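Participant: Each in structure tokens, the structures are laid out below.
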Structure I
Amino acid sequence: MSLATSTITDLRQKLTSREITSRDVLEDLARVIEQKNPDLGAYLGWDLEKALAEAESVDLTLPLGGIPIGIKDNINVLGEPCSCGSRMLAGTYRAPYDAGAISNLRKAGVVPFGRLNMDEFAMGSSTENSALALTRNPHDLSRIPGGSSGGSAAAVAGGIAIATLGSDTGGSIRQPAALCGCVGLKPTYGRVSRYGLVAFASSLDQIGPLTKTVADSALLLNSLCGKDERDSTSLSIPVPDFTAALGRDIKGLRIGLPREYFISGIHAGVSAAVNGAVKKLESLGAIPVEISLPHTDLGVSTYYIIAPAEASANLARFDGVRYGHRSAAATDLLEHYMMTREEGFGPEVKRRILLGTYVLSSGYYDAYYLKAQRARTLIRQDFEAAFAAVDIIVSPTSPAPAHKLGELKDNPLAAYLEDVFTIPVNLAGLPAISLPCGSVQAEGASLPVGIQLISKPLDEMTLLRVADALEHALDQTSGPV
């Protein structure tokens, strides 16, 4: 079997015992990428020779020594392209520095390998908004992989990555992990440096891992976290050994079941799988508690005011003057700005810039943006009240399995609603994880279902403890398709 299908845990044992070398892993990984990526479209590119040169000097005694990790194409890696899935940056921009998360992973011995496809500037939940490639779900190539970290999830689930990094603004790690059938972890806001992550919505964005197992997520999180002076939102707090949460029982832990998250309208197969996972938690000694998150219905509308507003400001830097695409047809400065952005941005990015600019404009700021910030506070307070009664909150990750490519092309509102269970977590800055909990049958394909676990701020230890126990009880460890 290909080494590419291995977990980090398995590869580390083989590398440290000198059974294999980092070169063996990289060459095998490159071979399977060349075989499978034409169908999956997960990778935008990779540089084997550069990675092999880096691997030669890696200290295999480091915690992640010699492990290649795929990188979402909005995270800067020194000397590599960083297109954000957009014509605005494709072919014109190479990163002049490493993102904070990449620097931390290098210190742990990771070899960054491969750029992974994504919705343009992380705006989308299907990866269909990429201007550069079409990524497909490895369980059914006619379906979406989710997004915006669709390439990251498809690569892990498709057996062409050991593990990957994604970013999560409203569910962009957890939702594709659920639809592709792997583990996706969004840490507490501020746990991982955002320095070098191309900003979408700065108060919501967070980098996190997509892996085959919960244990692998814990290993990566150990090295990803830490204070970064270059990111003012990065938290100066001790980083525990997250792997210490693994293998522990969950007897007596209180599991919150929000009434607002277990509602009609969820796909029947998704409901059955998630309810089955809840029963499994009960069998492990966890105590189910019905709770309420009464402002859940405000989540999507609040997000689609705050996130586009921040995106409108963040994307103003893409003007064709400093870097990126530059229109060749413009005859004066104003025309240069307008034509560069018209040519460089895709339809979804333009839609969100227009929305964000509108809600920030004079006369509408108080009516929309300020009101959305107040609603955000209510959502956060809902979680605070709930966590006074429970240790973990459980929900479906996505209300339905992966839909067909193009199915929601002309219905952006329906696409936005696919993140109804993940968005509140970002608005509140909480940690959450999605892991496989079953499957549904659709037109001859077996499509994964993900369950979302949410914990208190900075309580990734409890989050990983419950996720690891559930993963082993369900025997849903992700494997290659």
Structure II
Amino acid sequence: MTIAVHPAADDTTALAAVLAGFRSRHILCVGDAMVDRFVYGDVKRISPEAPVPVVRIEREAAELGGAGNVVRNIVALGSGCSFVSVIGSDRAGSEISELLGRLPHVKPYLRVSRERETTVKTRFFSKDGHHLLRADREITAPLSAKDAAELGAMAVAQVGDADAVILSDYGKGVFAQDLAARIIAAARKAGKPVIVDPKGVDYSRYVGATVIAPNRAELAEATGMPVDDDAGVIAAARSLCVCTTSDAILVTRSGEGMTLVASNGAVYHLPAETREVADVTGAGDTAVATLTLALACGAALPAAAKLANIAAGIVVGRHATAVATAQDLSSALLHTGLAGAEQKVGDRDTALTRAAEWRAQGLKIGFTNGCFDLLHPGHVSLLRQARAACDRLVVGLNSDASVRRLKGDGRPVQSETARAAVMASLANVDLVVIFSEDTPLALIQALRPDVLVKGADYQRPDVVGGDFVEAYGGSVVLAELIAPYSTTATIAALKTTRSSNKP
């Protein structure tokens, strides 16, 4: 499959439309599975036996690592995934199976090999988050012929059901033989894009891939060329693009962002998102997952790379093997088009956290909801009255799918990201939460607002969540309406005007 490399419209609304398509995609990920184990403890002294810190272990956590972290990111972005890998017949292998079983919309195809040990990376941190040590247990030898044949058969069988394919090579032996070539050939035949997160010096195994995404060090290792500046990175990427016949090379450059070099000669530099770096672990996995999903949704390469760059910027600001969610990306997109707005847009968990903080300050929390498709003076009046009834106002915003179900085809006029941006820019609104259900009842039950506000066109018994709020001592306020404003009427008037102006 050939990916478009011409610049697509990459404004906030266009990128949000790509993001909205993630939920209907299914990705095949093949690669090296491993366990990322994190050990946290208190460090108060140096060992008398050697000049090393003594860690008093307080807690441990485990996550899917390697290619498994790519799977975690795909799921976090709202998509489904088939995962093909090999594990050992050991406790860590069982742990990978258990961790995969907890993820929604994942179909694992795991080859259990008695000849291999499951890779485990254990990282030790002090209680304040300082990285102290990493210890690895692994085998990097190539798969046996039997394991490779079985893994290849499983992977090729899943290509037809996928919208795109990721090869996540961590150099632990999965791709040491011809597995990558077999999968790429099957994907090309099926017209599916293949995105490679590479390893090692021999990229001949990736010939025919759609996009290869090395970091700067991997690019230098693979090409033997200097990559100290923009010109060097571009030259090395072009060389790699030619020898692998790829559509593009996406080079991740840490604090300098990313550089996309296409086979047609086009070059795009994407500056790093301005964020405080907490931990770069897994940022490449996040970028590859996001890039692949964007391409699977039909985005042009520059737009897909921009989304990948934003996603990578999100996870480097978090500790351990973090993931970026669709809501994270949606909020970050608002930041690119409306400075500071992302601080006022969040998911349900964000709302609960923010509400707890406000309650601890003795503040009264209000809630109202709606589609807010084309903002008009009636909406502004409702929000002003709602804010006057509380100290902090949370607005529940119907998702695009929810609006379509309620209002019919052709609605909403503006995407949920655009509508959220507008709402978040209003001084009377303290937080915007997009909900996908037809009514906000579940959100109201989770938030437990002190005041529930709706327009006076509702009768009190018809206010969704009213009985629930009043049962615990909250109040329902019916805001005065300002006639004759209506989004539906505005759209109808526009259609009438357009018709009357036709020659």
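Read-outs throughout are calculated quantities, based only on the coordinates presented, and are distinct from any laboratory measurement. Small disclaimer: the values here were computed from a predicted structure and weren't measured. Cβ atoms are built from the backbone, for glycine too; each structure is taken alone.
Participant: When relative contact order in percent (Cα under 8 Å, 6 or more apart) is computed for each of I, II, which one produces 13? List each step's numbers first, then the result.
Facilitator: Working: I: 18; II: 13.
Going through each structure in turn, the value belongs to II.
Participant: Give the label, chosen from I, II, of the structure having the highest value of mean count of other Cβ atoms within 10 Å over residues 445-452.
Facilitator: Details: I: 25.0; II: 19.5.
The maximum falls on structure I.
Participant: Also, I was wondering about something else. Of structures I, II, which gives 2.9 when distance in nm of label points 7 Å out along Cα→Cβ at positions 349 and 429 is computed from the coordinates?
Facilitator: This figure was derived from I.
Participant: Of the structures I, II, report the one carrying the highest value of Cα Rg over 2.2 N^0.38 Å.
Facilitator: Checked I, II; max of Cα Rg over 2.2 N^0.38 Å sits with II.
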